[in-house]
1. Suppose helix-only ellipticity at 222 nm (-39500 (n - 2.57) for each DSSP H run of 4 or more, over all residues; to 500) works out to -13000; of P, Q, R, which structure was it derived from?
2. For structures P, Q, R, calculate relative contact order in percent (Cα under 8 Å, 6 or more apart) and state which one comes out highest.
3. A value of 13.6 was derived for distance in nm of label points 7 Å out along Cα→Cβ at positions 68 and 444; which structure in P, Q, R was it taken from?
4. To which of P, Q, R does the computed value 43 (percent of Cα pairs over 33 Å apart) belong?
5. Out of P, Q, R, choose the structure whose coordinates give distance in nm of label points 7 Å out along Cα→Cβ at positions 148 and 484 equal to 13.1 when calculated.
6. When semi-axes √(5λ) of the Cα gyration tensor in Å, for residues 140-339 alone is computed for each of P, Q, R, which one produces 85, 21, 14?
7. Quick check: 23, 15, 11 is what I get for semi-axes √(5λ) of the Cα gyration tensor in Å, for residues 412-499 alone, calculated from one of P, Q, R. Which structure matches?
8. Using mean count of other Cβ atoms within 10 Å over residues 60-67 as the calculated read-out, with 23.6 as its value, let me know the right label among P, Q, R.
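Values in this text are rule-based calculations from the coordinates and carry no lab data. The shown structure was predicted, so the numbers you read here are calculated from the model rather than taken from an experiment. Cβ atoms are built from the backbone, for glycine too; each structure is taken alone.
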Structure P
Amino acid sequence: MTNQNAKDPNGVVIFDTTLRDGEQSPGCSMNLEEKLSVASVLDEMGVDVIEAGFPISSVGDFEAVSEIARQTKNAQIAGLARARPADIDRAWEAVRHAPRPRIHTFLSTSPLHMKYKLNMDPEDVYQTVIDSVTHARQYTDNVEWSAEDGTRTDWDFLCRCVEAAIDCGATTINIPDTVGYTVPEEYFELVSMLRNRVPNMDRAIISTHCHNDLGLAVANSLAAVRAGARQIECTINGIGERAGNAAMEEVVMALRTRQDAMPYHTGVNTTYITRASRLVSGITGFTVQPNKAVVGKNAFAHESGIHQDGMLKNAQTYEIMTPESVGLNRSTLVMGKHSGKHAFKQKLEELGYTLADNELNDAFYRFKDLADHKKEIFDDDLIALVDDAVVRHNDHIKFVSLGIHCGSDEPQTADLELEVEGERKTVRNVEGTGPVDATFRAIREIWPHQASLELYQVHAVTGGTDAQAEVTVRLAENDLTVNGQGADYDTLVASARAYVNALNKLMVKRDKVATGATAAGDAVAGAEAV
């Protein structure tokens, strides 16, 4: 494989691991259809490498990686594998259908991990690096090797392992900040050291994989690029283990905006950023915080009078990038109860949504219902509404209707109808200590389960007394945790939708854990820290 540095010394490879490391966030499991939709957007936007999953961890993950490999047109597709022949074989079987497949194998190299996690001495680890990369190299010349916990690894030992991995055929060397421990100056020095001390380093690309435990993942990644790294591993919205990963949208826009300080570039079409962010947020149920850089609701909002005055005179006074550059289009289409389906479809496309016919019909029906109850329809109303149609139309359980009787002196009761595997089921006069409790008890009567409610959160999508409510529900069952979201102009209906969404995700996660338990043993635990 040609070295990226030789082709373009200032080009930075974007390696997106939303579908692997991002999905390992608690409550973040995705089904096959959801993974395919995310992979499709990543491919369209020009991401260089999509890490589609950890194939040996479960049958479901293997199938998802295989299908993504078959359907992706441009990006390289990577499958993660521990330093074991069975893992590497399984990874290759999953990615081999891709136009440009990659095997990504890893092994811990820090003293702490070698002693307590691997129970291996350094020489055994060194030999395993050689064996695993050699095994992967027999399948493809596109092999990436990662030194797990690389930022806490002895430098001499790290150099030995990196040199050996390259000698055995690795073309990308990843130095993960697995626990988000390093700082920019330290990471810069580490990458510089590898470039200076490893004699064959010019035959491979150095990659970063930074976690955000100290809020430094993006800063560390950019420091490594300044030191000579030419691949950044990142995720949409920064999702991932614990505090998450380096956020792809922040990395890409920082490189684009500060060409004076960092004369590097990526192949990412930044106008897809908002679309990708909203898609991942809707699928995972992880709401993007309003003040999140680049994709937060307030990223291009100005309330201060001084700021507004400056913006009116020249937008550059307070905006270092344009909303259009990240896909926030300035639309002239005003949506209301008289809008037709064609205008509705066009508006959704402006917002970054392309829906299948059944999804569009469902979303349009709900839009017309919303327009009858709300004077003004904002973009955020449409986004919240469409997310239900996009990611939930194949759910096992579907919300149909809810009736609530409540007041200060009367028992709080709920009448609920759900569709379970295509069959309508109804319960009536289910009592609770309040209307929300009655609603959730009614759901439990139709679909009995042992999951406990860990979070119930409501916020208004827009301003005004007629604002839609967006509800987040978190359910926990044994070691499984899932988040569900629902939106509606009726807060109680939104609550029911959110709870049902969480139940559907819980079923997906149960199946994934069940199929993966016998297939992989402790495979997921082994990958979570990369």
Structure Q
Amino acid sequence: MKKGIRLWTLLATIFIATLLCTLTLFYLLTLLQQNREVQQNEENLLLATGRMLAKEPQVIEALQADASSTELQDLTLRISQSYELDFAVIMDMQGIRLTHPDETQIGQPFIGGDESPALAGNEHLSTSEGSLGESLRGFVPVFAEDGQQIGVVALGITLTNLSTLVENSQQNYTTALVASVALGLLISFIVAYYLKNQLHNLEPKEISRLLEERNAMLNETENVVLVIDMQKKILLANNQAQQMYQLQKKTESVLVGQMLSVIIYHLDKLNFQQKTKQLYQQEGEDFFFSVAPIIVGRQVGYIVFLENTTETLFLADQLSNTSRYALALQSQSHEFMNKLHVIYGLADLGAHQELNDYLTDIIQPERELTHRLALLVQNPIFAAFLLGERQAFSEKNCQLWIEVTPEIPSNAHTFETDTILNIYRYLHHFFSEQQMPDEMLLQLTYQQQTLTSEYALVADEVFVKALENALQAPFFVRLLKDSHGNIQWDYQQQWLQLKITTLYRGEKDDQHFNFRR
């Protein structure tokens, strides 16, 4: 893959470019403003100095006499030196110079042609070419005591010297600019280095790839993944979490921004400080809940993982039940041979009464359950589950009686078997959380690709109310839909009958259907 510009270089370049652009623009605007201020100050100086000279008695007397003098020449030279001007010229109404820095120019006409407004009685500023070169000039008319104009005072500074003044005033700004650029470069490198470290030394393409990989990992995983803050408000949710929420609430609203309790109902049963997996049950489904703190300098939240283990635990139970069923069949085979030997011995001895008592004892339902399930339920997974559930109910001091009429054939459609057993498992889990009766009857009837399961038990109103809520849970509704089933129940005089009808395509029915077709 072609490498792009490094992040450190990119950040430093952005900061430096921004800094240089900003400082350069500021510097140019400052220079322009400074240039204007220097020129404006010089213009004000020229006019102010000209007004002062125009009121000097010595100047007025010289113009009234229309004659130059050494004292007048010295006065203009002192004024020029004092205010750093290049010339201070006094001229009469015909534009003839009475003073000039170059004495050879005294008595000569004023050069430039821009003195006309001043000869007309108006103060005036202009830039024009003279005997000393191009200069900035200020003209002030001179009036006698009776108010009559008698001449003009012209003062000026060459543009060369004006540029020198501007450059001298800009030296401080240039020094400040260089210092600012140096300091800005240093700060830019420091900030770029700091941001680079904050991003864990990752490059832009690495950050983009990492983000895409993270999103793909979160959205493609089958587990629910949530990011929450310290107040348990959801900040991020993957697709599985969103689907679970929409299925639970039957809504299209977004999960992000809501509290964690809208998707995990029993938060009081979970420990957010425990790092190991916790078994969590909700609406008949089993989950592994795990949580990890999110620390950015300090803890800012949690990342929550919710793994649906309903199928996993069901498979574990199924494996355990199958193993128990296989051992029971193996044990039954040995026991059957022993019983045959006992029966043969009693018959051979003619002990008919003892034989009768022995046969009565061994055909008790309690003793022959495994044998009857092996004969009537030809689906070994189904039979193993029923055997395991009977044992589980017995451990909870509840006798589960199982009746099968007629036989239940095997089923090649594994999904149908798993779904039906999940329905049983959901109901049995609900029963185990309630006050269970001493006895419960489960009748299984198979007919024309339909399996009817009917529970009969003694229950109170609290039990029935809880059952009604449990049967409306989204998980159970989905199981019924997957099995093409329906449920009916009747409660009278504390006697509850729960009837579930599901699709069950036995192999014999499939063969018969294919033959007829």
Structure R
Amino acid sequence: MASMKERHCDILIVGGGTGAIGAALAALRMGKSVIISEETDWLGGQLTAQAVPPDENPWVDQCGATATYMRFSDAVRDYYRRNYPLTEKARHTMNFNPGQGNVSRLCHEPRAGLAVIEELLAPYRSRRQLEVLLYHAPVAAETAGDRLRAVTLEDSRSGDQVIITAPYILDATELGDLLELANVEHVIGAESQAQTGEMHAVAGEPLPLDQQSISWCFAIDYLPGEDHTIDKPADYDFWRGYQADFWPDKQLSWVYSSPITLEPVHRPIFQDAGVGHYREFPGDLWHFRRILYRGHYAEGAFPSDITLVNWPQIDYWLKPLLGVSDTTKQAALRECKQLSFAMLYWMQTEAPRSDGKGYGYPGLRLRPDVVGTADGMAKYVYVREARRIEAEFTVLEEHVGVQQRGALDTAEQFDDSVGIGSYRIDLHPSTGMRNYIDISSYPFQIPLGALIPKRVENLLPACKNLGVTHITNGCYRLHPVEWNIGEAAGALAAYCLDTGLSPRQVRNTEGHLRDFQRLLARDIGVPLAWPPYARRATR
């Protein structure tokens, strides 16, 4: 029989994703007791459970990330140096990249990220300052006026529930679940140009059900001469024949839209002799998000590289996850996973080979061990867009977008900055049946006003659910930015507990704002502005 318990802590972090780790480390460092809940059995979100190698800014090894994020990155490299039989050259390579994937300077296996996260949190767990509740998801929230008093979490294994009270509660869930449960004012989907004045917002009415595509990632290696073909997926015939009106070819194809130009791009999994390089993306799909490069090791140490499939072909856009019934949401998740299985089966059986040797690569092997699941798919779907708070301040395209900034040559400089980030405004095809929106942006700041709900006093966003729009979410959603958002939220909650101030008072009182910013910069290691050499760059 399911049971009910009650608990209390200083700061409750609901959701254990990338932002949650940054939030927890900041709050714990400031002496606060913290509980983190996570609905899977892996902390880390994008970095681990969703199996998405980091998308980062080009200066990330020197600047553009918080001290703890850089500590995480360094520790991942050290993890490989300590535990893997690297060649001497690889072992002594500065800013070593385990996978040599070309999407990032740090393409690593999900388990490596998980191990480092556990190491970072271990001292606080040992002293009982931190408790982590795995397999727990929020099912209810209790409010009192403009405050969130408690959250009910349910254990998916036993059905047991625990009610946790805390003076500050952070929403680090992938979909912004607390915003709905606690009736916090929020936005979903695409705002209209009339609402935001953004050049790339939708014309006419807002489209709340127009949300970025999701992807169910998986890892594979390649053993030529062997046959690792999976059973034919139930939905394979549908996906084999499906082509969206805006897409240049069938979903299961080596052809997809260039995110920037929308021109067709042909990019096979392997780039064999004579194929050449492609204009938008040098190389092939195999090297795009490769997470283990066997060339870093002695000959024969590993039978194959390992690569992570998070490619345009597995972007799912038929149904949204937000603003729909649970039945529709579950159908979307099932169909998304089926698309990923279908892509793998197509590659194994019917994909045109670039070496001219017919069709299919049966030696492609699904790696469930890499992602820690029985079926081989990541533990959680990769979510690019969540519910977003209606905030004291909302970041718009006019603040960061190169085109809309016009003659200005930097992003808006925010007086209340609590961090920085840099990435293109990168929106994947959406459930509104719209193709990519991928436009240049300037290196930007994270304004404190975007972390403060317009009404609720003690709930803070700790991931991509801050005050951004459908458009600006496209550059605020990546790994180091999400970590920074969480870190700022965790530090803010702790600072408010220490001072007796509300987040709103901190932002709107000059002296308190400067004190908090000094704490972030000096004690936590959060950069508040870009150095001059990066500020005018474009992505």
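1. It was calculated from structure P.
2. The structure with the largest value is R.
3. Clearly, the read-out refers to Q.
4. The read-out was computed on structure P.
5. Q
6. The read-out was computed on structure Q.
7. Checking each candidate, the match is Q.
8. P
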